[in-house]
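Before anything else, here is the set of structures, which you'll find just below.
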Structure 1
Amino acid sequence: MKQIFGLFVLIVLAISCQNNEQTTKTENPVIPVTYPSTERDTSVVEDYHGTAIADPYRWLEVDTAAEVEAWVKEENKATQSYLSQIPYRNAIKERYEELFNYPKLSSPFKAGEYYFFYKNDGLQNQSVIYYQKGLDGTPEVFIDPNVISEDGTASINLVGFSKDNKYVAVSRSDAGSDWQKLMVMEVATKKELADELNWVKFSGASWYKDGFFYSRYPAPAEGTELSGNNQYHSVWYHKLGDSQSDDKLVFENKSRPEMYHMAMVTEDEKFAVVIAAPGTDGYATHVKDLEADGPFKEIFPGYANKSTVVHNVGSNLLVLTDIDAPNYRLVAVDFNNPAKENWKEIIPTSENLLQGVNTGGGYLFANYLQNATDRFYRMNYDGTAKEEIKLPGTGSAGGLGGREEDKTLFYTFTSFIYPPTIFKYDVATGASEPFFKTELKFNPADYEEKQVFYKSKDGTDVSMFIVHKKGLEMNGQNPAFLYGYGGFNVSLTPWFSASRVILLENGGVFAVPNLRGGGEYGEEWHKDGMLLKKQNVFDDFIAAAEYLIKEGYTESSKLTISGGSNGGLLVGACMTQRPDLFAVALPAVGVMDMLRYHKFTVGKGWIPEYGSSDDPEHFKNLLSYSPYHNLKEGTVYPATMITTADHDDRVVPAHSFKFAAELQRCHAGDNPVLINIAVDAGHGAGKPTSKIIEEQSDMWSFVFYNTNTPVKYFKG
């Protein structure tokens with residue numbers, strides 16, 4: 001949530017005397033690159049089903065080794081040397097800091113007599129958690145993460161309130177790691193209790209009586225905390241005041257160490273629900289009657305489908321499921337008679353994706369995606385009295401959830417050019433009114449956003465959002481930034497970014513295609529871009545680039561591609577398959593070694609999405625597009641800045657290290673192919689503002705320089 005040069009002569013750019021902005025410029029001079037020497041161990045060869053595959057940079061997988069740390073320092077030194085020589089880097093940083101310096105507020109959520117919300121005044125490294133009595137109360141600081149760590153790398157979140165709202169569980173993660181520590185605070189006094197739970201990952205805190213359920217792993221071996229294979233994820237119950245060593249094991253699967261287990265408790269504390277998943281796709285759903293203290297019952301066996309308990313009305317579980325409904329539906333399932341023939345349909349499936357259902361104020365709130373934009377409807381628990389909630393435009397909305405007794409709910413609406421606005425929703429009247437409007441130095445009226453459809457390689461229609469200045473000339477000379485993901489059932493819907501303003505106000509085009517593999521058009525759309533059909537995702541992205549060029553938005557010498565995580569894989573695969581098509585490639589925290597990804601931390605959880613090299617058929621498919629294995633010596637690749645982080649324990653940095661080393665060896669051009677390795681940062685979550693500003697300023701400097709884009713802030 002993606003730079004290495006020597007000295008050069010500073011170029012003087014022509015400035016328009018009418019508006020003090022550049023109107024013409026010569027091509028930027030090439031800055032010579034001297035890459036650090038990277039050892040190749042040619043003795044490392046692995047046999048995959050009779051095929052020998054060399055892995056000469058295997059040594060870079062040991063992220064704690066002294067020689068790897070030295071390599072990281074040398075690569076970063078070269079990258080920073082390059083970036084420091086881009087003449088407008090500081091001007092971009094100053095402009096982005098100005099744009100980013102505005103108050104950012106989360107939707108309030110109610111716990112007892114208090115409302116809680118997160119707020120960042122503008123440039124604070126982490127958002128501060130506030131609370132107040134009632135909507136008219138005076139806000140007070142509940143937790144300020146910025147005073148906990150000097151460098152702002154400690155991320156704090158509230159992850160679960162007790163039923164009486166007296167206590168709240170708080171999570172802390174450091175330096176961007178997925179590892180969390182759970183603590184407990186007394187709400188009224190802000191007093192931190194002695195409870196401390198470690199080695200927590202992929203977990204909330206679901207309260208029941210005088211404690212809560214949570215998920216954790218066994219403590220990892222020393223030195224493997226950020227790269228070791230995480231196994232035996234299990235659910236525990238922690239009683240308030242007890243030591244973690246006294247916690248009760250609730251759910252595990254010793255025969256399947258790769259499984260993930262997450263727990264939740266229904267609002268009335270009648271049922272505990274455990275999701276058991278072998279990875280990031282289908283899962284089994286187990287339910288326990290807490291009142292009867294019976295065993296967990298497997299209501300929905302695994303692992304072909306996804307069925308989530310949304311709420312319950314007595315013994316009836318309201319379940320969002322894709323069983324017989326690729327676009328999902330909501331059904332009522334009697335816990336005592338859960339056979340499929342006894343289900344009652346509450347919200348039937350439709351042509352649009354039912355992407356979520358919330359409850360609050362005694363109602364259901366159904367969230368649909370229609371051409372990758374949000375629609376919300378309110379209805380009774382039995383699905384009757386369906387009523388649309390009018391949003392202020394076409395874009396993305398989230399929220400409208402709470403407890404049954406809540407009278408006021410909140411939601412946020414945004415689009416590519418509509419900064420996030422929080423709305424207050426009156427449950428009794430169904431009326432919405434603005435509650436908090438984002439104010440920043442940007443005029444949305446100067447820009448336009450649209451949605452187009454284009455043909456992919458196999459003729460499939462793919463939708464794409466495009467954003468640019470009004471009246472922009474379609475002469476093929478505009479810098480374009482193509483961002484994609486295409487995987488894991490993730491939907492890319494419109495979102496606002498202050499960073500993107502840097503591109504737009506410099507005459508750029510921002511484009512986001514809804515690639516197969518994503519969730520925008522339901523489960524079939526997802527399946528058409530996973531496993532043996534993964535190439536469809538890359539074909540969709542390449543076709544999006546060709547569409548932008550054909551329609552005059554840009555040309556190859558002006559086109560940047562970007563993506564993070566699975567999107568980093570997307571960029572890596574596309575730049576190796578079509579290196580001629582793009583000027584700049586920005587693979588961030590990407591999955592670059594598709595043959596070994598499942599051997600690190602939580603990588604095995606992606607096998608349902610990608611397949612595994614342990615299987616002969618999937619090995620052949622993975623090898624066909626694995627970015628690390630498809631670099632070819634003597635090829636001119638796009639100007640590339642790989643980004644990763646030393647504390648990324650989701651997609652370990654070894655992926656990017658190995659890809660960068662091989663790219664630098666194979667690349668035949670004089671444009672840069674660099675790696676920027678963040679220190680004390682992770683996969684993206686919890687990143688402090690100071691690092692965000694540095695990272696985005698570096699990115700736009702690199703993009704503009706390597707697409708020869710005039711920069712309006714620079715008067716050199």
Structure 2
Amino acid sequence: MIYQGNAITVAKNGEGIARLTFDLKDESVNKLSGAVIEELGEAVKALQAESGLQGLVIDSAKAVFIVGADITEFHGVFEKDEAFLVEMNQRVHAIFNAIEDLPFPTVTAINGIALGGGCEVALTTDYRVMADSAKLGLPETKLGILPGWGGCVRLPRLIGADNAIEWIAGGTENKAAAALKMGAVDAVVPGDQLEAAALDLLARAASGELDYRARRAEKTSPLKLGPIEQMMAFETAKGYVAGKAGPHYPAPVESIKVIQKGAGESRERAQAIEAKAFAKLAKTDVCFNLVGLFLNDQLVKKKAGQYEKQVEPIQQAAVLGAGIMGGGIAYQSASKGTPILMKDIKEEALELGLKEARKLFAKQVERKKLTTEQMAEKLSHIRPTLSYGDFGHVDLVVEAVVENPKVKEAVLTELEGLVDEKTILTSNTSTISIDRLARNLKRPENFCGMHFFNPVHRMPLVEVIRGEKSSDAAVAATVAYARAMGKTPIVVNDCPGFLVNRVLFPYFGGFSLLMEQGADFQRVDKLMEKFGWPMGPAYLLDVVGMDTAVHAGEVMAEGFPERMGSLGGGGDKSAIQLMFERERLGQKNAKGFYAYEEDKKGKPKKVVDEAAIALVKEVAKESRELSDEEIIARMMVPLCLETVRCLEDGIVGSAAEADMALIYGIGFPPFRGGALRYIDALGVAEFVAQAECLAEELGPLYAPTETLRQMAADGARFYA
């Protein structure tokens with residue numbers, strides 16, 4: 001044994017080939033923590049001191065190679081100043097350079113996922129062999145940083161600037177075939193042949209068949225690009241990537257600048273440029289929030305995984321109610337491998353549901369994600385039916401009929417008598433109380449909510465709503481089914497609007513108050529989109545549908561009359577209610593706050609509608625000049641306060657789950673981290689002061705809770 005550590009061992013065989021193996025103790029995957037990097041440095045020194053070595057294989061004893069750096073350390077490390085971060089990266093560069101400069105050929109055997117720092121380790125060696133099931137990539141830009149351990153330097157020299165920009169700026173995870181085609185790896189083989197392929201490359205290098213020194217020289221030398229080639233490669237890419245990433249995500253464009261600045265430099269000089277840019281990005285709020293987002297996502301997935309372990313997988317599902325929503329649910333279930341019955345009382349509704357599923361599968365074929373044969377097979381997992389004949393063998397049913405409590409209650413009561421006593425019943429409702437829907441059920445313990453977001457195939461969130469009598473087994477089975485569908489389930493407790501809609505409607509309430517004060521809804525839309533929302537509130541209302549918004553508003557007004565009473569139609573009419581009365585329902589009938597016409601792809605395109613502008617003026621009681629900052633505060637404060645209340649009321653279990661639900665459910669700007677992280681960023685005391693000032697004029701919707709006031713006094717935060 002040449003070296004033995006907690007995560008790394010180095011051994012030598014009889015032919016002088018060293019094997020450096022990553023196998024982090026007490027972990028299911030390999031991660032590059034600070035301690036592991038220190039071990040790697042010690043292992044490399046041991047290799048340098050060992051005589052008689054003829055080659056090196058770097059591999060993993062786990063099912064993955066290395067998933068990347070240990071992201072749980074990022075917040076603590078990134079609190080340090082830029083000089084510390086530059087020096088830290090330079091120390092890692094020295095270790096990685098030492099691997100690259102070893103006086104014998106080297107190869108990495110990539111048996112599974114090799115991302116971020118794991119990919120950068122692989123790039124240090126002369127050659128790479130990859131299992132056909134493995135993935136390779138540099139996704140750091142998704143965390144608001146860029147590859148800081150040589151990825152921006154080595155990858156362009158290996159696969160060319162254009163390809164490297166695509167990988168790094170896009171943060172893609174690349175399959176083995178794509179990596180081989182790009183030249184990022186030298187061979188792709190079945191996993192059981194990986195070791196033999198790695199040793200074969202070393203033997204060919206030792207015999208002189210492969211010139212590893214020439215490969216190394218190419219990888220450590222400046223890029224061979226002339227001025228015109230550089231301009232075409234980098235300037236065009238910067239414009240395109242800036243347009244795709246948007247103004248709130250600087251890392252993708254910054255990564256291109258780093259590749260460009262380092263292209264004509266020596267290895268060490270290019271690495272210095274990379275280290276400096278990494279340190280600068282690591283200190284940004286965007287990076288802080290995106291790292292927090294990743295950690296929150298891990299926590300949410302871990303909680304869901306704990307539920308999943310409690311139950312057997314769902315073997316047969318069913319959805320009641322076809323149409324667009326039912327078809328979307330059926331598609332999602334079938335596409336991920338769970339067979340599903342799709343029941344409706346009308347033949348035309350079943351056909352509409354099947355049409356929706358076919359359309360979504362056809363798009364997968366167009367994108368070459370599926371073959372036509374695979375599409376046909378997956379479609380066969382959807383069985384349309386007008387009767388309950390086969391429901392005796394269903395494990396879980398999603399009721400997705402019209403959003404009317406009486407209709408839902410009747411359907412659920414009938415359904416309960418036709419399924420097995422162990423079958424889990426769920427309701428896809430966005431506002432109706434689960435406890436209310438359960439009151440006539442004989443087995444309310446087998447019932448909970450399963451709120452999908454529209455469009456089902458795109459929106460990652462599913463709210464799993466626990467009623468007062470819902471059993472742990474029912475909740476766990478519903479979470480497991482959501483996970484099997486490829487969704488992110490978050491368990492919440494029952495209340496009007498549950499979590500996401502309860503939080504969203506105070507945001508609409510803030511919008512309605514702005515309209516009363518004479519604000520221009522188009523200006524508000526543009527401001528909130530600039531703030532980071534995918535669409536402004538007026539545009540979002542058009543997408544949701546004014547009828548849906550009015551119905552949900554009535555539910556919220558009944559549930560929380562003190563602060564949301566105005567959403568229910570009492571007193572003066574809001575702009576939303578007026579739109580509904582004048583049958584301006586939004587996109588569904590091509591007129592709302594905007595008018596809609598089809599674009600070239602047949603999708604609704606919004607255009608300015610003077611009739612809508614005149615209609616909104618009818619609700620204005622005054623014409624007040626408000627700054628951009630005031631408008632943003634009037635929109636964001638009620639949303640954030642309702643999130644706080646949901647956490648305090650126990651509707652959601654943690655700040656992380658609350659923030660992830662808003663990001664996945666309504667498109668809260670990811671780079672801001674969520675509503676509670678947004679409050680932390682402003683400072684709880686500053687947020688409370690802002691809310692109290694607004695509450696004096698605008699009422700209870702803006703009033704902070706006593707617990708929040710106490711947090712402000714104590715200097716507390718939602719995230720440590």
Structure 3
Amino acid sequence: MSQGIAERARLLREQINHHNYRYYVLDNPEIPDAEYDRLYRELEALEAAHPQLVTPDSPTRRVGGKPLESFAPVAHRVPMLSIHTETDIEASGALNFDARVRRELKLKDSDPPIEYACELKFDGLAINLRYEQGVLALAATRGDGETGEDVTQNVRTIRCIPLRLDTPSPPPVLEVRGEVFIPRPDFERYNEKQRESGGTPLVNPRNGAAGSIRQLDPAIAAQRPLSFYAYGIGETAGWETPASHSGLLDALRELGLPVSGERAVVQGPQGLAAFHDDIGRRRDSLPFDIDGVVYKVNSLALQAKLGFVSREPRWAVAHKFPPEEELTVVEAIEVQVGRTGALTPVARLKPVFVGGVTVSNATLHNQDEIDRLDVREGDSVVVRRAGDVIPEVVAVVKDRRPQPEPARFQILQRYPACPVCGSHVMRQPGEAAIRCSGGLYCPAQRKQALLHFASRRAMDIEGLGEKLVDQLVDLGLVRTPAELYKLGVAKVANLERMAEKSAANLLAAIEKSKRTTLARFIFALGIRNVGETTAKDLARHFGSLDALLAADADTLMQVPDVGPVVAESIAQFFAEPHNREVVEQLRAGGVSWPETAPQRKPLGALAGKTFVLTGTLPNMTRDEAKDRIEAAGGKVAGSVSKKTDYLVAGAEAGSKLLKAQELGIAILDEEALLGLLRPEAQGKLDF
């Protein structure tokens with residue numbers, strides 16, 4: 001083996017470690033993933049051809065290793081002690097700590113305030129990293145503080161933890177202490193992949209982090225999105241310790257170790273309380289879970305003077321936030337019907353104080369989530385509430401389940417009809433939600449149905465916005481879209497912020513909307529899975545509403561681009577008597593459109609062609625361009641794919657233009673689009 005090969009391997013290790021630090025610690029990569037992968041594969045190949053090149057700190061040693069039979073015990077040279085927890089969640093927790101420190105130091109009121117280092121109390125697993133001559137030699141859990149477990153193989157898989165410290169003259173021994181955790185976005189992505197692949201999702205980030213580190217198979221730990229922040233040291237030898245805790249953290253960061261940026265140096269109790277309040281306000285927006293903040297006397301000399309009591313340092317305290325998870329009991333499971341008709345199961349709980357409030361209800365999301373959790377009435381469950389997020393059940397404590405076991409909860413069995421309006425409920429293939437089919441009639445969907453009905457691309461009732469719809473529904477003046485056409489000036493003028501003139505304008509807009517097109521009317525009904533394009537296809541294919549009403553699912557699937565799911569949505573909607581009744585009331589109220597002969601094949605020069613619009617056109621809005629393309633038989637999609645025939649690009653076109661160029665799709669400007677439209681643009685019906 002030549003000296004050049006060994007030097008190349010050394011250089012590759014150095015480059016890969018550098019890019020790992022940029023990516024995982026600084027979140028500021030310098031090279032694309034493909035280039036990183038190329039460097040990594042080159043090092044793998046060199047080490048495979050020359051095993052003598054492999055070093056303990058090689059990046060290729062992070063993943064793999066044989067499964068362990070058990071974890072070996074590790075005695076901590078410097079005990080990993082816990083710190084006192086201040087349970088008072090108000091500012092007095094900071095005041096109490098400062099008062100104790102000043103008392104121990106025998107300070108007078110006239111003495112200057114104490115300087116403190118403030119940081120976060122991460123909700124993960126405490127770990128001790130032992131570096132010898134700058135190389136990671138051992139990683140151990142806290143255990144009982146005196147003895148932990150050797151988890152080196154698993155910790156080596158965490159890419160933000162350096163296998164070698166970034167210093168030309170490493171100390172003989174440096175033990176770094178910190179927390180292993182899973183960031184929230186990574187936790188969600190991991191669980192989503194697990195569900196898609198049929199795997200088992202993690203219960204929460206904290207359990208996921210602890211369970212991953214205590215896996216006997218390091219290959220499993222390598223698959224988990226673990227991260228790490230350093231917050232202290234253990235045993236050291238040959239290392240000049242900084243004079244302050246904040247300086248210590250800065251020094252660890254200089255060595256290539258990840259240290260949280262959410263920290264501060266403050267003066268006195270007011271500074272502590274301000275840090276606590278600031279983090280408390282931002283707690284739910286942080287990318288990781290915390291359960292409090294930690295205050296430490298910043299001066300290491302003062303820390304030594306303060307010492308310990310009952311195996312806890314006098315110079316530090318954890319100031320907790322209200323817990324975000326608690327244990328309680330599901331007393332019943334019911335459903336709520338949302339604005340879109342979805343039946344959302346809700347757990348009625350034995351009241352419990354969590355996240356700073358008393359919680360008695362928690363969402364169960366849908367039937368799939370009920371099945372995944374296997375939650376049943378009477379179960380003891382873990383409930384989570386973070387900030388303003390709706391409380392949710394995250395786990396079931398099955399060993400506390402009542403005996404005999406309660407029956408599994410099935411929404412469709414318990415609620416075969418909508419609990420609000422009595423309409424049929426359904427669950428379409430591929431959808432998680434179970435929905436009420438009484439869209440035009442159901443009181444729970446009333447406001448949403450009216451807003452959609454009046455929207456510009458539907459019946460285009462100018463002036464009928466959300467605030468006005470709220471009043472009309474809340475006062476009982478309108479229950480269905482048909483009742484809009486029965487309103488009088490007197491009723492509307494009495495509404496808040498309305499007068500006779502504005503009431504007359506609204507009624508004029510309602511009257512104008514009576515003359516519409518069949519496509520707009522179909523779209524206005526708010527049928528699930530029926531957008532503007534499908535509504536136009538249905539109007540073109542059937543020509544009349546009566547023909548559409550008479551169509552079954554098989555007949556509906558003869559319409560271009562109408563598949564089984566859309567056909568079933570339409571059939572179910574018109575099968576509901578309440579919906580048919582509202583449709584007939586609308587027709588009786590004067591809503592009409594020109595009916596035409598059915599057109600079984602799309603007509604026009606652009607028939608069968610799919611367009612995507614992006615950017616700003618000089619003379620047409622996107623809606624106008626869309627209407628003209630569809631009038632000529634073309635389709636307008638929202639995203640670029642291999643099925644796209646043309647991209648129409650205006651000013652400030654973005655990522656869609658780049659993707660179209662990558663796929664070799666024809667790109668048109670407005671003038672080129674008009675050229676395609678001219679032969680067929682005149683005299684076409686406005687479907």
If helix-only ellipticity at 222 nm (-39500 (n - 2.57) for each DSSP H run of 4 or more, over all residues; to 500) comes out at -15500 when worked out from the coordinates, which of 1, 2, 3 was used?
2
Once percent of Cα pairs over 34 Å apart is calculated for every structure in 1, 2, 3, which label goes with the largest value?
3
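Quick note: the coordinates plus some simple rules give every number you see, no bench work behind them. Just so you know, these numbers come straight off a predicted model, no measurement behind them.
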